[in-house]
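Each structure below is given as structure tokens.
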Structure I
Amino acid sequence: MRCASCGWTAECAPGEVGEICGKGPILMPGYYKRPDLTEKAIIDGWLHTGDAGYVDEDGYLFLVDRIKDMIITGGVNVYPKDIEEVVIQHPAVVEVAVFGVPDEKWGETPVAAVVLRPGETIEPEPLKQWINSRVDAKFQRVSDVVIMNAFPRNVAGKMLKREMRDSYRRRPSS
């Protein structure tokens, strides 16, 4: 694994989050006609998945989030999934995506985009307060909530956080 706190290592300690990497006889040889992507993904025979995870004391692997979705706020790694698991518990919310946006003081700050259940209404500020009163740590508090009708998706139906983040950043400042 590539350790999230100390950089490249052969292994992370149990419970320590790092990039999930794999090596073996059935490893993909590379991306089809994309040597540039292959060079970034396969290093010294190890496939770097781009997924963050950890292994527990019993050797079980747990997926935490995507490395590229990780938010670094005030020098602390924040995994959007941890915040999303709180937001989705709100009875008005049917779907949530948390992403990081630049912040002058903290480097990045989390923003929650939500889709509400049909017939439900809630304003962003009360939802933000609800979320921030329930997250585990101060650095997981969201700076803003955006209510959307639907999330942008690719042809496979995967939600596109990058597009949401870019759209948010292009909004005029209030």
Structure II
Amino acid sequence: MLRITLATIAVVIILFVVLRVFAGASAAAPGAGSAAPDFSLPSQGNPSVNLKEFRGSWVVLYFYPKDQTPGCTREAHNFQADQAKYAERHAVVLGVSVDSVDSHKKFCAKEGLNFKLLADTDGKVTKSYGSLMNLGVVKFAKRNTFLIDPNGTIAKAYISVDPARHSGEVLAALNQLQKQ
């Protein structure tokens, strides 16, 4: 019995150490009031999208783990359903994952998405936003969102969001921030 207990404890410790090493690849997420890290990334429809192109507009920059997965599909559908509301508020939605442009094209075609999904295949932009989860040979974006004001400053950061209700949360925050 003692051997089983000690073996279990050893396995738990090893797993904890391995997960800490691989999951620790992300920088800290930038917070409200800091300048949004600039980037240029390819999208499913254009050769590249640069954050500076959107100066003068609000930007919802959302990071998501993987195309064609249930939570990511739900989150994308909610952002798609709310596109008119974002347009009324002079806001653009940009999704980012480490998936390829081809994967984004298929995802958009299958799910009827018409906003830009950006391919950060090397994970550099995702990491600069503190949203990279590195599990050794596999990298994913964490489900984080940054609401960026027209001057390029992060107005609000959402960490580990609930994909089912997130678009509504962002719209409510956008309404409040635009009233100030």
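Between structures I, II, where is mean projected area of the Cα convex hull in nm², for residues 52-99 alone highest? Kindly include the intermediate steps, with their values, before the conclusion.
Numbers: I: 4.5; II: 3.6.
Of structures I, II, the maximum of mean projected area of the Cα convex hull in nm², for residues 52-99 alone occurs in I.
I would also like to ask the following. Using the calculated result 13 for relative contact order in percent (Cα under 8 Å, 6 or more apart), pick out the matching structure from I, II. Walk me through the numbers before you get to the answer.
Numbers: I: 13; II: 31.
The read-out was computed on structure I.
Let me ask something additional. Which of the displayed structures (I, II) returns the greatest value of distance in nm of label points 7 Å out along Cα→Cβ at positions 92 and 140 on calculation?
II
Starting from the value -12000: which structure in I, II was helix-only ellipticity at 222 nm (-39500 (n - 2.57) for each DSSP H run of 4 or more, over all residues; to 500) calculated from?
II
Where does the value 9, 31, 33, 20, 7, 0 come from, among I, II, when P(r) over Cα pairs in 10 Å bins from 0, in percent is the thing being computed?
Working through the options, I get structure I.
Any read-out appearing in this document is the output of simple, stated calculations on the displayed coordinates, not a laboratory observation. Everything quoted here is computed from the prediction, not taken from an experiment. Cβ atoms are built from the backbone, for glycine too; each structure is taken alone.
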